[in-house]
1. Comparing structures 1, 2 by relative contact order in percent (Cα under 8 Å, 6 or more apart), which one has the largest value?
2. Say we calculate distance in nm of label points 7 Å out along Cα→Cβ at positions 6 and 30 for every structure; which of 1, 2 gives the highest result?
3. Among the shown structures 1, 2, from which was the value 14.7 of mean projected area of the Cα convex hull in nm² calculated?
4. Just checking, which of 1, 2 has the largest value of mean projected area of the Cα convex hull in nm², for residues 102-149 alone?
5. If helix-only ellipticity at 222 nm (-39500 (n - 2.57) for each DSSP H run of 4 or more, over all residues; to 500) comes out at -17500 when worked out from the coordinates, which of 1, 2 was used?
Structure 1
Amino acid sequence: MRSYEELRWIAVFYKHVRPFYLKAEWVAHDWTLRRRIERAGRRVRLSDVRRMLRGTWRESSVAAWYCLRFPPESVVSDLEVALAHAYSSKNAHTLAAAAVALLGPQALRMLESAPCLNDAEPGDDSAAGVVAAAIEEVGGTPPNRPDDDDRAWFQGLLRTARDLQVAYRGARTT
């Protein structure tokens, strides 16, 4: 028999993660998806977001959007853990955008320690370029120079993150 906490986590996963994780990167390009994440994000609890940020790439990529609803001090340590495990674009893009939107220049140390900058997954993965664009955005010098596509991709994600912050204003933050 499953515990209450296990059942609750299953419900959180099916309500807040599963509908979005395959498309989390496309929120910047899909207005309908953005509206759905806005609605879901207004109801998600801080404890659930913190747990998602410490979860797998699926959970952390979606939680990056949800954490924008909360004060930075309540999610920064969990966001840092998530970025420390971001080896690919599966979650590095959204986490970098959330870090910059929440923390601005204070996100620099966190971004510079993202493993995707040095140990990116093999193949055509743009995580290092997009995180490098995030580092440039906050005034740092990335180890790899991002190209114009990486910068454009990051700017779209950052605009989305800031739009979500505005959409979440007035939502309860507990």
Structure 2
Amino acid sequence: MDWVITVLTSGVVAALINFAWKYVENQKQFANTKYLQISNFYRDSSGNDMHNILREWTDILMSFDDPEVNKKMSDPSYLSNLLKRTYLYSSPETVRRLARYQSYNYRTNEYTDHHEMLVLVTGIIVSLRRDFTGDWVSIEETLKLKLNDYPKNESKFRDLIDTLEYDKK
């Protein structure tokens, strides 16, 4: 008789564990599906806007010596609008990087550390690229596209990337 109770108890416990496991698995699948639907909605309805935002940030890095880009960057309304549009379409990680960028802007009126500004902007660019395309490109590789003296300043860039915690994928 004891063995019948043991078998029945084991069966009930196994059924409860199986039910709980299926419930957790379904909740996780629902959350993933919801995230994909939201992501696809933004990509489908706003792909052009997303592309323009990424292009504008990339222009800041790749064409920072262009007078037209400098003029845009010194225009508070342009920058405010770019920040707003970036916030609307980006991931929490990109928003965190935007906040760091803005904190830097409020901290100083003159960009005394060009290396830090370059890392901040590049951090936003690579995060946006991941948001919009799903592809990951490192900050270092992106900086190497523009900077001829990257190898000379590599340790400074690496320290800034580590300090800002931008090496996470």
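1. Top value of relative contact order in percent (Cα under 8 Å, 6 or more apart) goes to structure 1.
2. 2
3. Matching structure: 2.
4. Answer by largest value of mean projected area of the Cα convex hull in nm², for residues 102-149 alone: 2.
5. Corresponding structure: 1.
Every number here is computed from the coordinates shown, using simple stated rules; none is lab data. Since the structure is predicted, the reported quantities are computational estimates derived from the model, not experimental observations. Cβ atoms are built from the backbone, for glycine too; each structure is taken alone.
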